[in-house]
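Values quoted throughout were computed directly from the atomic coordinates according to the rules given, and no laboratory measurement underlies them. Not measured: the values here are computed from a predicted model. Cβ atoms are built from the backbone, for glycine too; each structure is taken alone.
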Structure P
Amino acid sequence: MTSTLAGCIPGSGDGGDNLEGPIRIGHLAPLQNPLGIGSRRTATMAVDQISDDGGIMDEEVEVVHADTGGNPGTAQTEAERLVAEEDVDVIVGTFVSEVTQAIMDYVAQEGVPLIVTGSSAPSTVTDFIGQDYDRYKNFFRTGPINSTFQAEAMVDYVNHLNDLHGWSSFAVVADDAAWVEPHLNVLPDALEEQGYDLVMEQSLNINIDDFSPVINDVVESDADAMIRFFAHINAAPLLVERAQRELTFGIEGIHVTGMHPAFAQLTEGAATYETTSQSGGGGTTDITENTIPFVESYRERFADSDPPVGHPMYMGFNTYDAINVYKAAVERGGTWDYGNDLDSIVDAMLATDHTGVAGQIQLYGPDAEYPHDAKETRDDEGTISNFPITQWQPQGALECVYPEQHATAEHMAPRW
């Protein structure tokens, strides 16, 4: 049986004990998006470094990139191509939760391991592997932590802001998208339980192009800070208007566009004082001993490439880690043959305890609330610590401001 035919038969698998390499890694991401560009580069970096170090189980390693365009239908077509035509042994990536969920049934049918590195909706776990473990056991998420844990971490961050600035009233604004649902389900009640005032709550159409009404609502609410969750929305116009009006409410939370390494320059300084959580802390701090060397290698390798350069956005950190986690799991389990020995790969993945560039990576087991999901890490007080938050500060400086053990600067309240 040829490897091409093997890829067309559900659950047939490739490689491992029965076939020779190379081991092929499929990378699935929005490749025209700056986030996807960084993820593509770090996937290539990981594979090149693994190859230079002897490969996986002494086999050559290759990476095949596929562009989702952020579209569920395109993602499904590309996932099918990766398996049926490219004979990949694992798929790594996916950014949009709706994209991830669109390919779940296909990859479950084929049995090819899927390691998510961008999307964070808990429902991807609870509604699939949590409901039918045997069918979806080839799914894993090595990072980021899911949105429920992110919401818990955001409450701890709000406490930090209250300690620093006395902020006590907050507006919550978010994408109208699946990944945000846990934030909106958890955060409002949690803030009120902590004694804070939730003065505004809005979900925004992801195609919004006029932020003036939103800004006016925040101003009228007298919120000390706006906590926004934007993965799909580009809020640069919001930041420009806030800076022009010299408004002093904080802008906190998550803004994927704001993770662009040149975002402060691209907004001509309007991004100043904005924060966002991002895996790897934007390469500003030693999350682990591997973070800064990784960023330095990335910066050196891609210095002369098309923008964005400097460091990858959060998905790039997670993609790099995921490929190295997969390598270690295959070598630990002794096979990459998912068609004939998926259980050995699953067991080896669940034994993961990997010091990555985005943090220490472990996965929840089959009986957990979030099976095969990335574990949150906690400090001695029980506070989630693998949720680093960065801030654009004056003169375009990017600093990690939370948690304190990773901070490179103190959070700054807006002052124009």
Structure Q
Amino acid sequence: MMRSIRNARKGFLPVLLLLVLVISGCSSKSSGESKNVITVPDAAIWGEESSALQTMYDLYQKDHPEYKIKQVTIKEVETALAAGEGSDLLLIDPFVAKESFKQGYVEPLDKYYEKYQYDKEMFKWAKNAYVFEGKTIGIPWNYEGLVLVYNKTLFKENGWEVPRNYNDLESLIKEFKKKDLIPLAWGTADCAECDTWWITSIVNSILGPEGAKQLFSGDKKWTDPEIIEAVQRYSDFWNNGYLSDKKSHAISQEDSMQLFAQGKAAMKLDGTWSLASDLQTDFDIGYAPFPSWDPNGKPVIPLGVGGGLVINAKSKHKDQVAELLSYFFHEDVVEEMAKNGIPEPINADFSNMDLKPNVAEALNLISGAAAKGETGYVVWSYGSPRVVNAIKEFPSVYLKKTTPDKWLEKLQELKEKDIVEKTLFDLGNY
């Protein structure tokens, strides 16, 4: 997906994919369509995902010349589905998929999972993002997470160790300041929702994976003292000028990336979706788990599902689309996804793939963390809708327009409203 859309997706994925799924409507049951035409999302508009989609389509088309794959665009997915339209295959996030399933617009895939063994190598937590009311309604498209990106050459030249917790980070910042370096590049002028990255990193490392899970969907409260203390720590960190010299709210994500690329900032919090961006630098780039916000804690890499593939319940070609979906797990498609830093949520051996060194390093880092139980949950995939939407107001805390405890009280009030409306992610599906 293009960078501007990708940034927004990190903030409030349900709203984004509800509204942005492409541009001119096309019905899978329009009178002019041939009975052997399968309509699918247009690969060209999906940015990083484009090559993988196109590869999947081409592989199926080669094996099934009796069917024509027609790539189409849709203005608003839910509107199209409600009208009995929309493509046979859809690419939508878990929230929209579940809402559409409740209306009878999305086809359950349980029998196809059994027939094609989609989940043979699939991570259970990723599959469960598309389980609703006992039915599996989609195939998770990719997983994505947050990592520390750092100037590897600079660290090596100065004998610096990658920080693992807040105490390490504070000690290292003293070294950065001696060299007039910005400790961390950051910018949200073009992406207020990107502050969800920080909230995600903070609560996962303070609470641990189980605590973060309970915060997003269980009994843990946003007003717990340890969370208030951690958010205050971030406000102090920001006001000390450690994030883009207190200008993060005034510069864009691209600006912050250039601060890092030009060697003016030593590190950056970023997502795996940026791995294939071909950032031009005069130094080697390193990847590591972002340091724990706990002074003596252990780092956690938060992960989440970025989107998924579903079948339109009104499609006349459900069986054919189900077979098309089996090609999603073809080695060529798996490699295309990995090359772009958006790996499929399956057990995959990256060592035999033709990946850029930075992509391979980061994906192996995540795989290793997952094997050791050191991965958590991104708030934009697992947080309740009102809470996720309100996190864009986080600057009011570090700009001192409100206090951490008052802001967190508001988040807890919003969570309680989401509890009443039963919009929290099902704990049983983590």
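For which of the structures P, Q does the calculation of Rg and Dmax of the Cα atoms in Å, for residues 89-128 alone return 9.4, 25?
The read-out comes from structure P.
Given 2.0 as the derived value for distance in nm of label points 7 Å out along Cα→Cβ at positions 193 and 225, which of the supplied structures P, Q does it correspond to?
P
Computing relative contact order in percent (Cα under 8 Å, 6 or more apart) gives 25 for which of P, Q?
Q
A value of 3.5 was computed for distance in nm of label points 7 Å out along Cα→Cβ at positions 81 and 297; which of P, Q is the source structure?
Going through each structure in turn, the value belongs to Q.
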